[in-house]
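Following this line, the structures themselves.
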Structure 1
């Protein structure tokens with residue numbers, strides 16, 4: 001019997017065999033235990049992203065729906081989403097992202113230089129979470145002394161039990177993060193700067209009726225929580241996933257060492273092969289008939305990105321990692337109106353991370369016995385990844 005439970009530890013460890021069965025046997029799947037529907041084929045997932053009027057984000061984008069009602073940008077539907085997104089897009093203009101490349105490279109190089117000369121180090125704790133955390137903090141304006149605390153609180157906030165439950169510790173982490181950002185906002189109001197936090201404070205938001213207003217402190221705190229969480233968790237998980245891919249495919253790793261110009265396309269393949277976000281929650285606004293099945297109005301639906309990017313109807317030999325794969329588009333960063341605002345910055349960070357990593361450790365190995373996986377709502381990644389620093393230079 002086909003069963004898909006994203007909270008099951010065995011499924012979370014390797015969901016791809018289940019994804020294949022979903023695509024082939026139940027492209028419109030219903031889970032009675034958790035009361036959700038799931039779409040797994042590429043075309044259906046893309047169509048879901050492109051129809052926010054049918055698949056709404058306003059009731060939460062997690063499976064549990066605990067985020068329902070929060071003023072996050074990702075939880076808004078048009079037209080409100082459109083006006084708020086225009087303001088947020090000012091943080092990720094091509095000019096602003098390009099200006100960060102030197103900082104990204106300096107940070108990546110410094111972190112890796114700190115572990116040079118050692119036989120091994122934890123790629124996650126000592127590199128992949130620290131790099132994007134420093135970058136998004138630099139962009140937003142989070143002081144250096146607070147950045148590790150933001151990461152630890154983000155991990156606690158995202159953690160889910162085997163039954164999908166949200167722990168009291170996760171709730172407390174959310175409260176602590178909001179409090180932390182509230183304190184920063186109060187400080188910026190007293191002493192504005194040229195960072196994103198100050199920018200959002202002073203940029204009017206246009207409302208659907210044409211009026212404008214400034215974001216209130218509570219909205220700002222949650223907006224920065226959203227940015228800090230999404231802005232570093234995604235990259236922090238993608239880098240280790242990509243390292244595992246290059247460990248499994250050493251010939252392709254050697255190609256990247258010989259020709260770093262191949263790294264940008266390799267990053268796209270990393271995003272496709274094992275994306276950091278494996279599903280996005282939606283809520284149907286009307287009955288939807290698909291593949292002979294009707295999803296009722298007011299139902300939780302998850303768009304399984306991790307299954308869509310392994311759909312053989314779209315990608316030949318999808319289980320194979322290939323840095324030469326021609327990828328016209330994928331849904332690793334979402335699609336349509338909710339395409340990730342920070343996607344250009346994430347691509348920059350991961351590209352630079354692998355340029356600097358392969359420059360210093362071209363022949364790295366992995367101690368697979370020391371790998372541990374993190375478990376949370378819809379972010380897939382590793383908690384630890386011991387890298388054997390063979391070839392360090």
Structure 2
């Protein structure tokens with residue numbers, strides 16, 4: 001692709017890598033060297049997608065390489081949407097509604113790669129080829145012969161393959177469902193997912209040699225997604241903790257329901273009214289231990305929080321799932337109790353409050369004090385050195 005006159009790719013790439021190092025996202029000299037070998041513009045397609053600033057209605061429009069926006073953002077520390085609506089834009093005038101693939105934010109990429117703790121000669125399975133940029137970085141660090149990458153979307157897989165080949169790297173690329181891994185090339189020393197999992201597939205553990213690592217974004221619709229690093233043991237199980245933030249899109253088989261929160265609330269349903277002494281925002285503090293526990297203990301939960309625009313300090317927390325269950329809690333400053341309304345066969349607020357009380361009764365532990373064990377029977381979330389069970393998820397896929 002032609003580079004615009006006056007645009008110094010080497011200088012822009014070096015400046016981006018320096019920025020990653022200065023912010024602490026990139027600390028390993030060998031990964032720094034790998035980043036300098038992978039010009040990002042060679043892996044970002046034409047077009048990318050950006051908010052429609054003209055209409056300002058939340059839809060996205062394509063932005064090509066002939067627009068300065070494309071070049072300026074390719075070498076900035078931003079994620080760039082590279083596909084919308086699974087490749088078929090849903091809107092009029094070819095506008096896109098939902099991002100379904102992206103060129104990940106470089107600082108997030110660097111943190112994930114360093115979390116792998118790779119050594120020379122290690123074999124890595126990557127879940128989610130997409131643009132091919134991450135596979136290129138792995139190839140630059142470990143050699144393409146040690147990299148296997150799988151992509152579920154055939155169009156994205158071909159796009160990534162072409163970009164990798166043009167840049168001089170030919171790792172093993174597979175088109176298929178990444179939740180099954182690539183067993184024919186196993187075992188691997190490391191498995192890295194560049195998509196988030198609500199239920200971590202056990203196949204990733206099965207295909208990792210004992211002593212190896214599985215690194216994946218992990219979370220649910222309620223709690224913030226964290227970067228989970230699992231050590232694989234001799235007995236077929238793996239265990240570990242969240243080692244950082246990792247806001248990534250979900251595996252396609254584990255996606256959240258589309259649409260705004262209001263699509264999942266039946267405002268005409270009969271409600272049960274009650275009151276609570278728990279300030280609703282406390283159960284939803286982003287990145288906190290309470291949020292983590294509620295997300296683990298209350299399956300299928302999602303939320304939306306709305307503050308009053310009149311400066312009163314009032315707000316409403318909505319809790320809902322995608323099966324018609326919902327609860328709302330109204331906060332009023334200075335009140336001793338807050339109004340609760342619920343609909344459906346489950347009492348979502350009581351479940352949420354019980355999880356919060358559990359967390360509160362154990363000294364308000366932070367997210368980093370929790371761990372995860374994954375084996376053939378499912379995934380278990382636990383707390384502390386005694387590994388007290390918080391929740392058990394038995395479905396792997």
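What to note about this one:
- Sorting 1, 2 by relative contact order in percent (Cα under 8 Å, 6 or more apart) from high to low puts 1 first, with the largest value.
- Origin of the value -14000, where helix-only ellipticity at 222 nm (-39500 (n - 2.57) for each DSSP H run of 4 or more, over all residues; to 500) was derived from one of 1, 2: 1
- Source structure of the calculated read-out (semi-axes √(5λ) of the Cα gyration tensor in Å, for residues 121-240 alone, 23, 17, 12) within 1, 2: 2.
- Among 1, 2, structure where mean count of other Cβ atoms within 10 Å over residues 289-296 as derived comes to 24.4: 2
- Which of 1, 2 yields -0.66, -0.80 [log10 I(q)/I(0) by the Debye sum over Cα atoms at q = 0.10, 0.11 Å⁻¹, calculated]: 1
- Origin of the derived value 12.8 (mean count of other Cβ atoms within 10 Å over residues 49-56; candidates 1, 2): 2
- Value 20.2, calculated as mean count of other Cβ atoms within 10 Å over residues 57-64, assigned to which of 1, 2: 1
We did not get these values from a lab; they are worked out from the coordinates using the rules stated. In this text, all values refer to a predicted model and were calculated from it rather than measured experimentally. Cβ atoms are built from the backbone, for glycine too; each structure is taken alone.
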